[in-house]
Structure P
Amino acid sequence: MNVRMLLLPLLLWAAPLGAQGFAGLGNAADAYALPSRDTVLTFPADHGPHPAFRIEWWYVTANLKGDDGTDYGVQWTLFRSALTPGAPLQDGWQSAQAWMGHAAVTTPTRHFVAERLGRGGTGQAGVSTSDGFAAWIDEWALSGPALSDVTLRAQGADFGYDLKLSADGPLVLQGDAGFSVKSASGQASMYYSQPFFRVSGTLDLPDGAVEVTGAAWLDREWSSQLLDPTQSGWDWISLSFDDGAKLMGFVLRGGAGDFTSATWIEPDGTATPYGDGALAMTPLDIHRVAGRDVPVDWRVELPERGLDVTIRALNRDAWMDTTVPYWEGPVTIEGSATGRGYLEMTGYD
């Protein structure tokens, strides 16, 4: 049987008929599990998959610098999607669990992207916490003795990377102890981060290998209805400031009005969540990419922390031309604080 036919349910999930919200993430949860404020996250178990939920991801972004001083960005994401409620992780080629991987490298002048699609139940893709940590799709992998100590590998037709990630700070629970609200009507996810990775390794680019060092941020999130049906997409940031503090924030667009959320993270990992309205993100410059008008420079304000910064894309053309397309790339920070970070934007048609 043609592999693309085997993956057809995943492709249909990516753009389902009558989908509500970006990529159908506003569709009703139906019989899938729902996030709960009463959930107590436990590790390492919650580093693994949650098959009762419709969608989840393991998502790494890294701000890196080459020996010559050039800035780079790296992304690695593994998505799991349950195609029917109650689908087991292991069920051979008839598995109703689908997997998708995205990898990218961004330079100041180029943006490299690759995608992998896989079915559960075959060993082609998955996540395991039974002996250390391993998340993989084909030969792409995030793995090591623990999630705090991993190697990250991926390659596309014209790029690749082999990076060592070591955490020097704690996990951060987003929202209310990991329960992250996404809309005024109550949609939510379970969400935590590891924003304290130190990175070293090698990028393989068309002009040759580049030794790099820097910092990385891991996001873990799962839900069954991530968005309100009227929400069209989001603008998400992870910012690491030169004084050691960090900020996660997002704006979900649409519905009765934009919905915002943020977490301020101290250098020691102490986290303070901020609900709807505390964070302001204002587009400053619009760039035409892939036939879409996308805001690539932003003013970011969190008045309760005295934060007023401008973030600018390292490469304004960092478009992810994947099954579910979006913009994703590294940014610089200037203003009341300086540093580096990442910006993701979805739902720009």
Structure Q
Amino acid sequence: MRTTGGQLVMLIAINVLLLAIGAAISGGSFLSLFNLQSMASQLPEIGLLAIGVMLAMCAGNGGIDLSGIALANLSGVLSAVLVGMFLSSADQEAAFSLAFIAVAVLVGAVGGTLNGLLIARMNITPILCTLGTQMAFTGIAVVASNGRAVTVGSPEPLSSIGNATFLQVPIGFLVFMAAAGLIAALLKFTPYGLWLMLMGTNPRAATYAGFPKARVLVATYAMSGTLSGLAGVIIAARNVNVKWDYGTSYLLIAILIAVMAGVRPEGGYGRVICVVMAAIALQLLSSMLNFGGLSNFVRDFAWGALLLTFLAVGRYDLVGFLTPGTRKKPV
């Protein structure tokens, strides 16, 4: 059985090791303020998607959200098209930015709620449902944008979210940490968190106990979709344009982060702090490979190898084997 603290300790150790290796191969420039800020600014969009994947996996029943990046792209594209009809990003910067953020997050919430309703009310297997909506969201984004990139520009304060800093910390990273903290508090201190984990651990017992299973599922996928909408905002804030096919590899990376974080594929366990640490570790590894001058093909190979490795760690409890004093003894 996986320990609640062992996974976090391992992830912290991995992060420290990656920082040490990166500093060694770069002569110390890996730990420069500029590089740390650069890595922190790239982390939020994939981190938000990974938390959404974690929530869906915790619900059990093979729950997983494959539509995250497609919904994030749809949120950005639809928001840019709709808001651009009424407001100018160059002449009405503040109004455009606020409207863009509101519409993108709303589109994400609606798309996530649709996923939840299809899964909860129509009993569709989550992986098949979100695979279908992934293609639907992509198709809508292609039609809305005519298959082309949609210009957002660099209006303030939207651009600040993706490019500015507060106390030397990228604002996008602060937004990500605030969202992660809110989700963590929701899981730990509200009945929803208890219902979600128990439903993933033993869905039959949860049904007999009278848990509002359908409402929990809808709320879970709605939150996952809202996080995708927020990721769409950050993607738009970091780029001048939004496009329907942005971040095609993000789905694999988000799933990899969730698995690295120790989220159980069968449901019932997941910690936001572990997802955050896993996302940081993956960002450190990606930057380290760039410092080493390795190609993107090597990076993709590393992602796949890491996914298989952490699946083995979760399957055979290698963390507990290496720290036997923390393993739970069978009764």
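Taken together, the values in this text are just the output of simple stated rules run on the coordinates, not laboratory data. Computed from a predicted model, the values in this text were never measured in an experiment. Cβ atoms are built from the backbone, for glycine too; each structure is taken alone.
A few comments on the model shown:
- Answer label among P, Q for the case where relative contact order in percent (Cα under 8 Å, 6 or more apart), calculated from the coordinates, equals 15: P
- FRET efficiency 1/(1 + (r/R0)^6) of positions 69 and 261 (r between Cβ atoms, R0 = 35 Å, to 0.05) from the coordinates reads 0.50; which among P, Q: P
- Computed -500 for helix-only ellipticity at 222 nm (-39500 (n - 2.57) for each DSSP H run of 4 or more, over all residues; to 500) - originating structure among P, Q: P
- Per mean count of other Cβ atoms within 10 Å over residues 117-124, the highest-valued of structures P, Q: P
- Computing volume of the Cα convex hull per residue in Å³, for residues 149-284 alone across structures P, Q gives 126 for structure Q.
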